[in-house]
Structure 1
Amino acid sequence: MFLGRRSRQAECFDDQGRPAEEISQDYAQLARINRVFRHADPFSRRLAREAPEGPWRRVKVLEVGAGVGQLAIELQEWAARRGWAWEFTCLDLNTVGIEQNPIPRKVVGDATNLPFAEGSFDLVMASQMTHHLTDDGVVAHLREGWRVARRRLIVSDLHRNAFLYGLIRVVMPCMGLAPHLIADGLLSVRRGFRVGEWMEMARAAGIEGAKVSVDFGCRIVLDAVKD
């Protein structure tokens with residue numbers, strides 16, 4: 001079946017050898033996509049359930065695959081409106097994204113081999129980057145995120161299904177995006193995940209008790225809390 005299995009085809013955005021100017025332009029267009037599809041919602045919706053006066057008032061957060069820092073900035077502002085002081089560290093393999101990222105604490109690094117000690121961050125999160133990895137890479141990414149998380153790991157990505165594929169096929173051309181980004185968007189869905197796949201990968205990564213759910217038919221979210 002067309003969407004029965006994950007695609008292994010690489011996306012244009014995975015090519016680290018492209019000119020820096022082209023990558024910067026793509027990040028600008030991705031920022032528009034992220035705003036339209038409200039990429040911060042899976043995180044703010046789950047963390048909003050925490051008591052405002054609870055232990056999440058002052059935490060250290062690692063965003064893996066942070067790019068230019070759009071998500072970190074949005075969530076830092078959201079947390080501030082709740083009276084929370086969140087200190088973000090952003091990690092990405094793409095040097096162009098890291099150079100443009102305004103978050104003071106930022107690191108060029110590999111999501112499958114994080115350069116941090118065990119339990120370095122209260123919360124580790126990743127958004128829309130996990131589908132860029134191979135299946136083995138996903139397991140390593142989850143294992144590493146769980147290792148450096150002191151309290152919680154939340155990973156959000158694309159739910160592989162025909163509804164989302166059709167939605168992106170209609171919406172992205174209407175946004176006037178570059179053809180290669182539209183192709184990447186469709187391929188991203190084909191590289192996305194199903195609930196059973198993520199449950200199996202979480203178990204392989206040594207994460208017990210992880211909750212995997214689908215938000216509005218579009219995003220698949222893994223949420224794991226340490227005792």
Structure 2
Amino acid sequence: MNLVLRTLYASFLTSLRAYRRMTLDLRVWGRENIAPGPKLLVANHITSYDPFWLLSVLHEPVHVIIGPGYKSPWVAKMLDAFEHINALDGNYKTLIDSAVKYLQRGEAVAIAPEGDLHAVFQLGQFQPGVAAIYRRARVPIVPIALLAPKSGTREYPKQAQVIDGHVFRMVKTVRGPYCMNIGEPFLPDLSDGLTKKEQNDYILGAVKQKIEFLLEDARVNKFWLAADGP
């Protein structure tokens with residue numbers, strides 16, 4: 001990202017944080033687990049605005065793997081300018097190559113492996129992209145659990161998008177608490193004796209287990225603690 005784009009990106013984040021402060025009671029735990037350098041940020045997906053709220057708490061450019069947002073031509077141009085990653089172009093290898101390229105440059109990539117929205121404590125099936133990226137890049141994975149009460153979200157059926165026969169719902173965070181519980185980075189240990197599928201299953205299982213733990217930890221131990229927004 002050149003100087004001009006970095007300046008625009010900084011202005012975008014400033015506006016985003018201002019809007020967030022007016023609408024959300026943001027609560028973040030484990031911020032110290034996000035260290036400088038390459039890392040794969042992996043979160044569950046509960047609202048359509050998750051990528052924006054995640055970007056708003058980070059202090060470095062992050063390349064987010066995004067799907068439905070790329071359906072809009074003008075939004076796609078903005079996403080490309082800020083070097084996010086298109087998950088809708090139909091080329092799985094290109095997606096993986098782009099993520100690995102940024103990680104090898106020492107930068108961070110964010111992904112929601114469910115690929116679609118799910119209720120807070122009902123994780124969906126994890127797609128293999130995060131495992132494919134990790135197997136090639138071998139950078140720390142930072143698990144992140146996102147939580148928000150249903151009363152603070154609203155679904156907009158008319159704004160849903162149909163892509164390749166699949167309906168992507170539009171669910172927005174409109175008020176109240178929105179929580180992030182950030183876990184410690186980890187490096188899944190891959191045995192040389194495992195097949196690629198076995199490695200994928202192991203990585204996905206390990207990530208999912210950590211996010212499930214973080215969700216439960218936030219629900220039981222942290223949900224009513226004071227906000228820790230930047």
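The numbers here are math on the coordinates, done by the rules we state, and not lab data. On a predicted model such as this, the values are computed, not experimentally measured, just so you know. Cβ atoms are built from the backbone, for glycine too; each structure is taken alone.
So P(r) over Cα pairs in 10 Å bins from 0, in percent, for residues 45-116 alone, computed for just one structure, reads 21, 47, 27, 6; which one of 1, 2 is that?
For P(r) over Cα pairs in 10 Å bins from 0, in percent, for residues 45-116 alone, the value 21, 47, 27, 6 is produced by structure 1.
Taking FRET efficiency 1/(1 + (r/R0)^6) of positions 29 and 93 (r between Cβ atoms, R0 = 35 Å, to 0.05) as the criterion, which structure among 1, 2 has the greatest value?
Sorting by FRET efficiency 1/(1 + (r/R0)^6) of positions 29 and 93 (r between Cβ atoms, R0 = 35 Å, to 0.05) in descending order puts 1 first.
Quick one: FRET efficiency 1/(1 + (r/R0)^6) of positions 61 and 157 (r between Cβ atoms, R0 = 25 Å, to 0.05) came out at 0.85 when computed from one of 1, 2, so which one is it?
Clearly, the read-out refers to 1.
51, 42, 39 is what came out when Cα extents along the principal axes in Å was calculated for one structure; which of 1, 2 is it?
Among 1, 2, the structure yielding 51, 42, 39 for Cα extents along the principal axes in Å is 2.
Check the numbers for relative contact order in percent (Cα under 8 Å, 6 or more apart) across 1, 2 and tell me which is largest.
Max of relative contact order in percent (Cα under 8 Å, 6 or more apart): 2.
If distance in nm of label points 7 Å out along Cα→Cβ at positions 13 and 181 computes to 0.9, which of 1, 2 did it come from?
Traced to structure 1.
Between structures 1, 2, where is distance in nm of label points 7 Å out along Cα→Cβ at positions 165 and 189 highest?
With respect to distance in nm of label points 7 Å out along Cα→Cβ at positions 165 and 189, the highest-scoring structure among 1, 2 is 2.
A value of 34, 25, 22 was computed for Cα extents along the principal axes in Å, for residues 77-132 alone; which of 1, 2 is the source structure?
2
Here mean count of other Cβ atoms within 10 Å over residues 173-180 has been calculated and equals 12.4, so which of 1, 2 was it run on?
1
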